[in-house]
Structure I
Amino acid sequence: MIKNSFIFLEKIGNKKEENIIKQGICDWNDFLKKEKIRGISKKSKSFYNRKIIEAGRVLFNNDSSYFLGKLPNKEMYRLYPFFREEAAFIKKRYPYLLP
């Protein structure tokens with residue numbers, strides 16, 4: 001799922017990610033193969049290419065920490081399929097919130 005995500009890239013939000021996907025760019029490989037992407041300048045495309053390649057290396061090395069601060073907290077679920085073996089869920093209880 002993370003390899004189908006672009007939201008970790010600087011200045012790419014949900015709307016821009018949706019626009020990328022609507023252009024038939026479904027994963028990082030598709031992104032890298034495209035010379036031009038509507039809504040992304042040539043300079044930004046080059047920068048994003050480098051960041052996607054960097055992210056690919058990080059995934060190869062199983063380093064989920066790379067995405068901290070890059071991927072919004074509410075989008076961290078996108079990492080789960082890739083890092084499933086290292087994932088842990090913590091259930092917190094707040095008894096003072098109960099009636």
Structure II
Amino acid sequence: MTTPLFDITWDDNKAQINVRKHGVPFAQAATVMLDPLALTVFDTAHSETEERWFTLGQTGEGRLLAVSHTYQVIDASTTKIRLISAREATRQERHYYENEPR
């Protein structure tokens with residue numbers, strides 16, 4: 001069995017803006033993709049020019065984040081993810097994450 005490899009990238013300028021706006025470094029947000037309980041849905045409202053996805057998950061430090069990103073399967077073992085934004089989960093998102101059956 002092959003463990004999927006995530007190639008996670010981001011724009012450095014957008015990363016700096018995200019820290020100022022939301023207090024979340026993209027390096028920390030990237031760890032959400034390793035959360036086995038993360039919830040990911042297609043973001044129809046923000047996918048006009050490219051397919052965007054929305055993931056709720058915990059960082060390695062246990063911080064619950066809402067992350068907007070692209071998602072592209074390269075091959076059976078590699079997925080390319082580009083982070084767009086990351087912020088603390090809202091109360092409703094936290095409730096959903098904690099109570100959604102998996």
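For structures I, II, calculate mean count of other Cβ atoms within 10 Å over residues 31-38 and state which one comes out highest.
Structure II comes out on top.
When you work out mean count of other Cβ atoms within 10 Å over residues 23-30 for each of the structures I, II, which one comes out largest?
II
From I, II, which structure was helix-only ellipticity at 222 nm (-39500 (n - 2.57) for each DSSP H run of 4 or more, over all residues; to 500) = -6500 calculated on?
Traced to structure II.
So if we calculate volume of the Cα convex hull per residue in Å³ for every structure here (I, II), which label has the highest result?
I
Quick note: the coordinates plus some simple rules give every number you see, no bench work behind them. The structure displayed is predicted, hence computed values, not measured ones. Cβ atoms are built from the backbone, for glycine too; each structure is taken alone.
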